[in-house]
Structure I
Amino acid sequence: MNMKFTRWIFSALCLCLLFAGSAAPALAAAQPAQAAEVPLLDGIWKGPLKVPGGQLEVIFRFRKLSGGEYFATLDVPLQKVSRLAVKVTLQADTVLLAADEANSRFVGRVAPDAKTMSGTWQQPGFKAPLTLTFEPLPVLSNAKLRLTPPYREEEIQFSNLAANLRLGGMLTVPAGPGPFPAVVLLSDAGPHDRDGTVGDFAPLGLLADFLTRRGIAVLRFDDRGVGKSSGTAAATTADLVSDTQAGLNFLRTRPEIDLSHLGLVGHGEGGNVALLAAAQPLPPAFVVTLAAYGLPGRSIVLQQQTATLRTLGTDAGQIELAMKRQTAMLEIIRQTTDNAQAQAIVANMLKQNNASIDNATAQTSAAEMTSPRYRYFLAFDPLAKLPAVSCPVLLLNGTNDLTVNADANLAALAKGLKTNKAVTVRKLPGINHLFQPDPSQWPVVAGQAQANFSPAAQEGIRAWIMEQAKK
């Protein structure tokens, strides 16, 4: 949800502000002076959260988007929580962060030197002070060390005439005359740059480099409203199909591309976008999905929140109560088509469920949960268009994926594609939603373990694509 997807998914129990960055003991106590300046949050904010029996390191990552808002995620490594989406609200030097995938909250104030944020973490039955310390994102320094790759790179722009958009990205082409098999990479839910960057990890950039070095041309592009792409991030899964089709059409104009072996590789929601595109006229030659949804959006919301609460150590009774509240809220959203009425009801339910939520936050969250994108997601059936998909499909998911359960979603997708005789389903042991292997398998760089894209997954994707290119 986050989101993780990014995960984008909000979940109705919202105001689980488990994803925040700094706070004072309570929202009222954290109200800033009128003259305080809005802080710049870009970077990593981390700190120790004291819990019964020890402490957990919590890590928030913030990236400012072109529209001025922030995209943020939360990691709790010891709990195997990664990439949980964070809703960010700024009130002068007070930061309010929220997400609905865990019934938690953090509100805090940034220090004058912008190096620390201090406040209170809250979730059902637990409340503790938390101080976060700032670190700059390491991506920029790493970029300076990047060596020239053994392939051609080209900054490109292409038009999505259907949506009146310009999309910017990068085309990488193997050395030699070609033509080469090619893929368009599609990011997970939420606003991402062309590399699918989450914090300091760029899964699509790593995959593009791996594939291009091994004979496959790759187009990856900034999502709507990010980087060099116009538009906003409010598009639904169905809306994004036209961006994908525009990318395919751009590659069809390039002489280096083998038009008969032009496919799509989608991560998370991007996998569903790829499958929808494959059900349309002028489909891709093949599709690879990386942790795509197989269950309806409503089920995904409930499953993700349940998994998150369990990971955070919430007891069974509280989880059951949270799910009942969540289900009731989703049903209100489904049944109440009048948005103003739906927002009022949902905001009231949020405040009833968590007395510490202020009116402004409840109303903001209610507006998001009744937005066209969220309503679409709740009603989205990933299987509806699958009978029309006739091209070869590779379905991949990892056993350590806390965002999209491998067993349930792979089984559903395989069932939806049962009339397609060219479907391959693979469950990858130890792989999480970002397609990282278990941390024990991360390479050590400069004395520190560094997350990587699973080599086994990369090679499996490459080998399958090259098999398609031989047909």
Structure II
Amino acid sequence: MKRIEKVLLTQPNYAWFGGRALKMIPYTLGILNASIKKHYQTDLLDATYENLSEEEFVERVRKSNPDAVCVGTVSPESARVVNRLTELIKSNFPGCIIIEGGGLPTTVLNIAMKDKNVDYWVMGEGEFRFPALLDELNRDEPNLSSLDGIAYYENGVPRIIPNNGFITDLDSIPFPDYGNLDFIGYGNKLLKYALQVIPRKFPWTVSSTSRGCVFSCVFCGSPGMSGKRVRMRSADNVLREIDEMYAKGIREIIYLDDLFLYSRERAMKIMEGLAQRKYDLLWKCCNLAIWQLDEELLDMMWKTGSYQITVSIESGNQEVLNKIIKKPVILKNVPHILDYAKKTGFEIIANFVIGFPQETWDQIMESVTFAENLNVDLVNFHIATPLPNTELTQIAIKGGYIPEDFMENLDKLGYTKGAISTEEFTAQELQILRAFEWERINFRSPERRKTIARMQGITLDELNEWRKQTRRQLGVVNKF
């Protein structure tokens, strides 16, 4: 085997098959680059950001001339476009080693391994597994069985070496290094319609301060990706990264954590550090556990530059939350904390999920009514989607609501698509309800329409077109 000296880290253009392409800095590729660059030459190529055609992508790979290509994947439904990318690489550069990591092999390895253009798959966290694989492949006599979280074919037979755990010391992971990518260019780009990752100040970037989730929401795939134990970077480590990003010109950071507030003490230390620095910096989290919020935290968040909160309440029926979704939200406490956040000045987004197999139509309508009465800027309704390795999928298969081979067609996945029909509702009814209640609740006044347009980074004309397309296509197929 040819020695690996140069590695290309890349992701496909998610717009190749008409998909929606968010031109956001590839955070995980940046971390992987930082993990290997001391020992390997590296290039990064983001086909989405540059909106490369297939031909342009091939030429860029040719120009890089790598010995190995690391393909980052986001989620299971990206399989089709990822497979096309690996086909382009292998057909044009047959001697190039292709290594695939991320959400696709981690959650649906059996489907990922159907792509015979890939040589190796890395499951779970790749910061140490990926460089270990490269190092082992460069040995005179590689011993892949000494690794973990790796899959490959040996004489046509699949070999799968399971993960032996997660990284416990997140401070040991290097900060992202985006190499040849235009870091500030990404930071000056507005992502229309992306909501939680739409900044107010530029340049902006993303980061994460923790991994894992101890809660057991039936529909969530996060524990399968990041584990059921919350692991956190220290406050000092987070603040040091903030210092570096600010020095590079960043003026807003959007955190992608599942549980940023899991340790109240750590969160307060981060914010106290921000207050001491007096930076001209905004920040927000893509999701906050509403049961972890209190008035003191909200005051400190606002004081240190946070301006928007997103909370996933999921249901307006306490029994559904307790027995079906298994999420520790106490509904009677929700209005007060959101009223306080709104009075403080926060923009507020509230998420709900409807259409669980055991849920009744009346319980779904309770969620709609509860959402309508909240003092928030935007309400989102998502349809319960059977994701790989989740309890919801097991329940849906056992109840006969979806076929056992449901995961073989990943195009069915999506929070606007109904997949489950029961005696209480059909998938089509859920799609209709979701689209039209979203319309009715969110856009009932000119003031709300103006606020949502600003939050989405669009004009009122664009907002009206978005609303129209959502009504007509039920949010399932549209250019947004």
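Since every read-out is calculated from the coordinates, none of them should be taken as a lab result. All of these numbers come straight from a predicted model, not from anything done at the bench. Cβ atoms are built from the backbone, for glycine too; each structure is taken alone.
Which of I, II yields 20.1 for mean count of other Cβ atoms within 10 Å over residues 430-437, as computed?
Details: I: 22.6; II: 20.1.
Going through each structure in turn, the value belongs to II.
Computing volume of the Cα convex hull per residue in Å³, for residues 262-397 alone across structures I, II gives 130 for structure I.
Just checking, which of I, II has the largest value of mean count of other Cβ atoms within 10 Å over residues 54-61?
Numbers: I: 18.2; II: 15.8.
Largest calculated value belongs to I.
Identify the structure, out of I, II, from whose coordinates distance in nm of label points 7 Å out along Cα→Cβ at positions 94 and 374 was calculated to give 2.2. Source structure for this number: I.
For which of the structures I, II does the calculation of mean count of other Cβ atoms within 10 Å over residues 326-333 return 18.5? Walk me through the numbers on the way to the answer.
Details: I: 18.5; II: 14.5.
That value comes from structure I.
Using the calculated result 3.5 for distance in nm of label points 7 Å out along Cα→Cβ at positions 118 and 366, pick out the matching structure from I, II.
Numbers: I: 3.5; II: 4.2.
Here the read-out was taken from I.
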